[in-house]
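Down below are the structures I want you to see.
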Structure P
Amino acid sequence: MAISFANKQFPSATILIAVRWYVAYKLSYRDIEELLEERGIDVDHATIHRWVLEYSPQLEAVFRTRKKPVSSSWRMDETYLKVKGKWQYLYRAVDKYGATIDFMLSKKRDEPGARAFFNKAIDQHGLPKNVVIDKSGSNAAALNSINWQILVLGLYGRLIEIRQIKYLNNIVEQSHRAIKWKMRTALGFKSNEGAEATIAGVELWQMLRKGQLKNAGDMTLRERI
């Protein structure tokens, strides 16, 4: 998947550094506008916002093609994010070592939403051996639904062990912090598109920091952004 910077007024290096600053640090679009101005680059904060919307999802999609495998022992949890003045739910999972598995924003916290998240994660990483969740009935119902498909339809060949052990989920609960502070910096997200793009960028940067990129000795996404 190629990322195009055709017909852009600014060079790709400027665009990528602005996107990186926004998703990696506690900076607003106006903060980044000022930082670029200090470096002789005159760009409006609204333009930086458009860059984040356009390029964060693309960069995260490219990263997925070069993402390292994760452990088959998952920890899954959801957290609350304010989007357009209303609370939505960010489903996230990490493995037992803290490596990010996947994430998904959902308007509802229910069994279909949790199942959609698990299907997304399984499509990327394959079937886990076990998943640690909280006491949420919807998360357990989603995993039971997937296990039913495995049992009845003969998919994958083994069932997922469901474990509801609070202390084992601390690692994923703590990893919510990066997106939480970005939401606070942004004073809540103004649109679903903006929330999803920002989440993609923040999660991408966290995965790069964790060393989850294959062939990191090559020209990597981290070097580019």
Structure Q
Amino acid sequence: MTTILIIDDEPGVRDLLQDALGNAGYQVQCATNGADGLDQLRRRSADLCIVDINMPTMNGFEFLEKLRVHDTKTPVLMLTARDSGDDVERGLRVGADDYVRKPFSLEELLLRVAAILRRTGIDENDDHVLTCGPLVMNIDRHVVTFEASEIELSATEFRLLEVLLEHQDRVVTREQLLRQVWNIDFDSETSVLDTYISYVRRKIHHDDFAPITTIRGVGFKLVDQAARQ
């Protein structure tokens, strides 16, 4: 299993990343500063390090410089709260592979992690994952999360959401959904589809995130509204 080491002095950030990366199928280790991170890497290697720049004892730049003396291969994704191009340039110059500015979206961070692991040939996580904004479905693990918090779905609810995610931004007709979810291969006046659509909406719609839209007289469509803005 791919192992990721998080190095950040903020407990809230560590917990958030640990939950999100764990739900995405990665094994996660944590350190509170650069010195602690180097010590952990001496005892156990990691496939990727996520490192905050601003930390006490040993900051992210110092960690990276010391790491690169004896390890030029372990990829490093840096987190910065500073709005400065100098930080980014310095980090990339001393060996960082990518960076994310705080505050960051979990979706962006997970995508960047996956991209780094693919580029370096390390990614062993072959799980089939579908996403829509902060909504993530891991089909192989049968897990759905919203901003890293797991959502409990029945088998039928899971399959219904899976079909909608597979056809994201496209209309899925009522006939298609009845056939693919319930194996009903004929026109039907059954209300089961509307009932389960309401169940799934209740569980995945949050505040301004309401991706399932009704196409009157035709069917339904799942849309990532944030991507359209």
Structure R
Amino acid sequence: MKLVSLNVARPRLTVYNGNTINTGIFKTSVSGPVPLRTLNLDGDQQADLAVHGGPNKAVYGYPSEHYGFWQEELPGTNLPWGMFGENFTTEGLFERDLHVGDRLQIGSAIIVVRQPRIPCYKLAAKFRRNDILARFLRSGRSGFYFSVEREGVATAGDSFEIRSQEPAAITIAEMNHVFVDDRYNRELLDKAIATPALPEDWRDHFEKRLRGIPVTS
């Protein structure tokens, strides 16, 4: 398991569908050590802090293995590392294996798995196509957000080390499944709500879903 590419960006303006958008999604790979802070990486910044950033979205990881899928889905599209707005392009980390609350070390930093990525219109602006949002959700290839438990420094090429796992907690893949495909799966909703490291906004969302399940006699 390793960090294939480390990508950062400051917000910039782009125009899509006649609208001017301020976004930090245009990441580029950087070499050399980069400090990880509680809210983001040095050299990286989110444009709209109402929906992006914060301690539970400090670092966004996306598997390099997913790029082959997208190359087939979107033939002719240029897909450099960082195309999905990820800070970490990873190798060997997958949504099905990562539980919310799992702790990993990368370089001298310790990070914690928190939640999947739910795309917004800025991904459509990056790809210049509106259908990418639905495709991204349906694919289950969401990537994963981390919080930073211990600040430190990471460099492209560093290996990930599992420090601790939460096998009873919901996985990122299961969160994707219950969010998109099986919205009222009581077992997964209960599992998510019982996950200690689940962010509170997700817990509220799943509790509302649970209350919406009809009671059968």
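Assuming 16 is percent of Cα pairs over 32 Å apart as calculated from a single structure, say which of P, Q, R it is. Considering all the candidates, the number was obtained from R.
Among candidates P, Q, R, the computation of helix-only ellipticity at 222 nm (-39500 (n - 2.57) for each DSSP H run of 4 or more, over all residues; to 500) that gave -12500 used structure Q.
The numbers here are math on the coordinates, done by the rules we state, and not lab data. Remember, predicted model here, so these are calculated numbers, not experimental data.
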